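What follows is a group of structures, each given as structure tokens.
Bear in mind that the values in this text are calculations on the coordinates, not laboratory data. Note that the coordinates shown come from a computational prediction; the quantities given were computed from them, not determined experimentally. Cβ atoms are built from the backbone, for glycine too; each structure is taken alone.
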Structure 1
Amino acid sequence: MSLRAKHLASDVRRAVTVEAVIELAAEQNPSEITTAAIAERMNVTQGALFRHFVNKEAVWTAVMEWVTGQLLVKVDRADKGIESPLAALEAVFLTHIDFIAKRPGIPRILFCELQRNGDTAAKQLVRTLIKRYGERLRTIIERGRLQGEIDPEVNAAAAAAMLIGAIQGLVIQSLLAGDVRRIRKDAPAAFAFFRRTLRRVK
């Protein structure tokens with residue numbers, strides 16, 4: 001990490017902590033990341049880390065808050081000025097793929113978190129992310145139905161769930177292959193197949 005974190009403001013310190021966790025998760029099992037390892041990556045003491053986070057759970061929650069906020073902002077920007085709903089969906093899809101490819105630790109953190117027992121704050125944030133993301137996709141799909149570009153028989157909610165599922169599937173395959181960045185190569189063909197299922201037959 002290029003940023004030194006010894007004398008940073010609280011909000012900046014939190015951002016640097018998130019960056020450290022995502023970096024560490026790309027290198028090792030997220031469940032094995034300790035607060036000592038996070039502090040070491042940030043070049044601070046554990047005491048300094050705990051001045052901003054009451055415990056490790058709070059660190060994980062901050063990571064998921066950051067992921068949720070960043071991804072939704074990028075998704076909102078991705079389809080700006082794109083008139084074709086199918087082209088807008090593709091822009092959103094590829095933006096999401098790029099977001100993951102640049103930060104391979106994120107999907108590892110997500111899958112690790114979802115395996116934990118109990119309804120953690122981080123899990124709640126993941127559910128919120130999927131809900132809000134799905135709403136954005138449904139809005140684009142409904143617009144495509146109204147404009148006649150997407151088959152009117154398409155169920156917008158189901159189609160949105162399938163698109164999210166396609167991304168999740170690509171992520172799982174890339175994790176099994178040991179290279180999250182390969183999703184950039186696999187994504188265009190996956191979306192091309194999805195687009196054919198939506199397109200209105202004339």
Structure 2
Amino acid sequence: MVDARPLPAPDSVPQRRLRVIFLGPAGAGKGTQAARLSELLGVPRISTGDMLREALRQGTPLGKAAEPYLEKGTLVPDHLLVNMITDRVKDPDCARGYILDGFPRTLPQAEALEELAGPVAREFVVLNLEVPRDELLRRLSGRGREDDKDLPVEKRLQEYEDRTTPLVEFYKHRGMLRRVNGFRPMDEVSAELKAIVEGRG
């Protein structure tokens with residue numbers, strides 16, 4: 001059981017509140033598309049990676065708690081991430097909704113999010129951005145980002161698949177998963193994502 005604070009009750013938020021979860025491996029364009037969708041819909045993109053780096057930079061209690069894991073390159077414990085997200089979605093800018101980018105990444109995180117969200121959990125739209133593995137390898141090999149150098153590209157992709165396959169099945173069985181072909185022009189992908197979230201796709 002993850003020790004975390006509950007999300008707001010369903011009657012405390014607007015009925016049209018947008019709740020989106022982005023899934024997708026490194027190189028799929030997930031961060032770019034999440035940022036685009038955030039701008040198009042006027043709701044914040046919540047990136048756990050960005051939040052952890054900022055907390056570390058500012059030396060907050062969260063940053064200090066997460067620092068040993070970040071330094072070792074290991075996964076930050078689920079309860080820290082869940083509490084971080086729980087607090088963040090209570091901020092005023094999330095009144096109309098939010099986009100989760102990078103959370104949940106594991107099945108325990110998804111289960112914790114569902115437990116905390118209660119009845120509103122089924123209102124999440126889960127977008128799985130899919131790109132052929134060969135294309136992911138090409139994109140990642142050419143990006144040259146520092147975090148791409150920590151692990152061989154193949155290993156990073158395999159670790160993602162190992163962690164998220166149960167997560168994809170979790171949302172698929174709940175009828176919440178929408179598969180999106182990310183191997184297309186950026187504007188086409190953005191348009192489809194927006195249509196899905198607005199109920200037209």
Checklist entry - Who wins on distance in nm of label points 7 Å out along Cα→Cβ at positions 175 and 191 among 1, 2, i.e. which is largest? => result 2
Item to check | Which of 1, 2 yields 13.2 [mean count of other Cβ atoms within 10 Å over residues 55-62, calculated] | outcome: 2
Checklist entry - Thinking of 1, 2, which structure, once mean count of other Cβ atoms within 10 Å over residues 47-54 is computed, gives back 14.5? => result 1
Item to check | Per Rg/Rh (Cα atoms, Kirkwood Rh), for residues 111-182 alone, the highest-valued of structures 1, 2 | outcome: 1
Checklist entry - The value 3.7 for distance in nm of label points 7 Å out along Cα→Cβ at positions 71 and 127 was derived from one model only; which of 1, 2 is it? => result 2
Checklist entry - Out of 1, 2, which structure matches -24000 when helix-only ellipticity at 222 nm (-39500 (n - 2.57) for each DSSP H run of 4 or more, over all residues; to 500) is calculated? => result 1
Item to check | Structure responsible for 1.14, with Cα Rg over 2.2 N^0.38 Å calculated and labels 1, 2 on offer | outcome: 1
Next on the checklist: Quick check on the output: 33 is relative contact order in percent (Cα under 8 Å, 6 or more apart), derived from one of 1, 2. Which one produced it?
Outcome noted: 2
Checklist outcome for this item: When distance in nm of label points 7 Å out along Cα→Cβ at positions 39 and 159 is calculated for structures 1, 2, the one with the largest value is 1
